[in-house]
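Nothing in this text is a laboratory measurement; each read-out follows from the coordinates by a stated rule. Here the structure is a predicted model, which means the values were calculated and not measured. Cβ atoms are built from the backbone, for glycine too; each structure is taken alone.
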Structure 1
Amino acid sequence: MTASRITSTVDFEKNGRQTGFLRLPHSVHESAYGWIPIPVACIKNGSGPTVLLSSGNHGDEYEGQVTLMKLIRELKPEQVQGRFIFLPAANFPAAIAGRRTSPIDGGNLNRSFPGDPDGTPTKQIAHYIDTVILPLCNFAFDLHSGGSSLMYVPSALGTIFAGEPERNQRMVELLQSFGAPITYLSKQKVAMGSDQTLGASAARRGALHLGTELGGSGTVTPAILRLAEAGVRRALKHTRVLPEIAVEPASPTRLMEVGGPDYYVYTSESGLWEPLVELGDTVKAGQPAAAIHFSHTPWREPDIVRFEHDGVVLCKRIPGRTERGDCLFHLGTDYRP
C-alpha cells in the first residue's frame, strides 16, 4: 500500500492537547514548495476509545464546523478518557471557499473514499483519513447539514447492516443518545467497496459511524447549534470518552428510513420553483409537491411536480431558481427492521 504524502504536525500517540496541521503538499505557480494546511487537533488522556470528530467534509455546511471549533477550545485533557481527533474543516479548500466541493479540483470529499495517495488533493485527504486516522478510531462522527442548496429537519443518521444485530443495536443506541428530532437509518444495499463516503470507510475500518444533517441553507441558527452541541456531548458521553461531562437528557427521536428513488422529488424543467409543502409535513403519493414557473414565458401554466411516495418531508431545496435534475425534496418513513 502506498503511504500518504500528507504529514501531520500532531503526534496522535502523545498524551495531552495538541493543535496543528495536516500538511498536504501542493506545488502551484504562487508557491512552488507549498502545502495546504488542514487544521487538526488531538486530545488524549490515558487509555480508552478513540473518536474522530469531523466536519467541513462539505465546505458550505457550517453547523458542524462551529460546533467542533467550540468543542476544541472547551475540552481539557483531564476530562478525557481515551482520545479525540478533530478535523473541523476536513476538506479545507472547500471549507475556506464556503463551497460543497473543492475549488482546487472540484472534489467532493464524501464521494472520494477510500481515496488515492497520488490523486487530486481531495482524494489525498480521503486517503489520509482512511489509512491513517480511521484505523485508530472506534467511533467516527461526521457532522453534515444541507449546505447552500438544501435544508433538513435536524437529523442524525447511521447505517444498518444485514446479519450484524449486535453492531446495529450499538448503532441505534448511539444515535438515540444524540437525541435529534429525527434519526434515519439506511439499510446497507451496495457493496462496501462501491460506497465512497466517510461512513463507508469507517465501517470498513471497524469504527461505528454517526452522521448528521443539521439544518442547512448555508446558515447557522441558534436553535440548531444548541441541538448540535447538546447532541454531540451526549453522544461523546455515551462513548465513555467523556465520562463525567454534564449533559441534558436526550429527547425521544423518531426512527425513520429513506428508501428508494421514489422518496426523492426532482425538478421536471428549469424555472422558478414554488414549494407546496413545508419541512416536516406528512404527504401522500400523488400529492402536489411543487410548481415550476417559467420566467421566459410567464403566461405559461406552471408544471406541477408530485410526490411518488407517502412519507414525511425531511429535506427541501433552498434556492428558488432550479434546473432540471435538481432535488427539491426527499421523504422519510418510519423505520421497519
Structure 2
Amino acid sequence: MGTSSIIVWGISLAILSGVMNGTFTLPMRFLGRWSWENVWALFIAVSCLAMPVLVATATVSHLRDVVSASPPHAVWIALGTGFAWGFGAIMFGQGVSALGIAMGNTLVLAISASLGSFLPILVLAPQRLTQPQGKAIVLGTAVGIAGIILCGYAGLRRERSQKNQQASVRGEMVGKARPFWAGLILCAGAGLLSAVFNIGYSSAQEVVESAERLGNSAFAGSNVVWVLMLSSGAVANLLFCGYLFRTNRSWTKYRTAGAAPLYGLAILMGLLWGGSIFVYGAAAPRLGQLGPAIGWPLSLVVGLLVANLCGLATGEWKFSAAGDRAWMITGLAVLLIAISTLGWSSTL
C-alpha cells in the first residue's frame, strides 16, 4: 500500500472515530424506561472493562510481563489518573442527561480539547509555553474558551425559550431533568477530568516503551495503558452506580419485561465509545506526523458536528428561537477554529 493510500486510510479512520464519538450518547434518548445507573453501569462494563481487555489480549504479546516490566510509578500514574477520570465520566453521563446530546457533548469535547492540550504542557513542560508551540496552544485554548462561553450562552437562551416544553424536548431521555447551571457544572467537571486523562496517558508512556522492548508495537503498548486507565476509571463509575442501585432500588429494572432492546442500546453505547478510542489508535500510526495536526482535530470536529446533528434530529432545539440556534452555530464555528489552531500547534 502506497504512502498516500495509507494516509487516506488513516484520515478515514479518524473520521470514523469522530462519528462514533459523536453518536455514542444518542441511544440515551430512548432508554428512559431504565434509571440512569442501569444504563451507565452496562455502558461502563462494555467500554471500560470488556472491550479494553479483549483488544489488549488480542494485540499485546505477554500482557502480564509488559505490566510487570513497566516502571511502578508509570503504572500507578495510569491507574490514579484513570480513577480520577472515572468521576469525569460520571459527570459526563449526568451532564448529557441534563443538557441533551448536542449541548452536553459540545461543552465536554470543547473543554477537553482546549484543556487537554494546555494542561499537559503546563504540567509536564511549562517552559514550552513561551515557545511558538506553547503560544499557539495558549491561543487555541483562549479561542476555545470563547467558543465555550458562546455555546453556554446559547444553552441558557434555549432553556428560557423551552422552559414550558421540557417534557416534550426530553422525550424518553434517561436520567433526571436538571437546571441548566447544574448541567453546565457537570459538563465543565467532565471536560476538566478528561484533560487529566490526557495528562495520565502522556505520563504513562514508559508503559508503551516497556511493551515495545518486549516486541510489541506502539499501538499495542497504548492498549496496555488503556487497560490500566479505563479499568481504573470503571471502578469509580461502578461504585457510584452501585450506590444508586442501593439508594433507588433500581437493580430490578434489568428484569423488566421486554428489556432486550434496552440492553442492546446500552451495549451499543459502549461499543461506539470504546470503539472510537481504538479506531483512532489505529488511525494515528497511519498518519505519522500528520496525526496530531490532522487526525486529532479532524476526529474532534467530526464528533462535535455529528453530536449537534443528532441533537437537532432528535428535537433538542425544536422549541428554541432562531436567535438561540444562531448563537449556538456561532459558538460551534469558534470551537472549530480553536480545534484547528490546537491541531496546527502540533506542527510547530
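Key figures for this structure:
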read-out: Origin of the value 0.40, where FRET efficiency 1/(1 + (r/R0)^6) of positions 55 and 303 (r between Cβ atoms, R0 = 35 Å, to 0.05) was derived from one of 1, 2; value: 1
read-out: Highest-scoring label, criterion being FRET efficiency 1/(1 + (r/R0)^6) of positions 199 and 287 (r between Cβ atoms, R0 = 25 Å, to 0.05), among 1, 2; value: 2
read-out: Highest-scoring label, criterion being distance in nm of label points 7 Å out along Cα→Cβ at positions 231 and 279, among 1, 2; value: 2
read-out: Parent structure of the calculated result -26000, given that helix-only ellipticity at 222 nm (-39500 (n - 2.57) for each DSSP H run of 4 or more, over all residues; to 500) is the read-out and 1, 2 the choices; value: 2
read-out: Origin of the value 43, where relative contact order in percent (Cα under 8 Å, 6 or more apart) was derived from one of 1, 2; value: 2
read-out: Which entry (1, 2) yields the derived value 3.5 for distance in nm of label points 7 Å out along Cα→Cβ at positions 23 and 239; value: 2
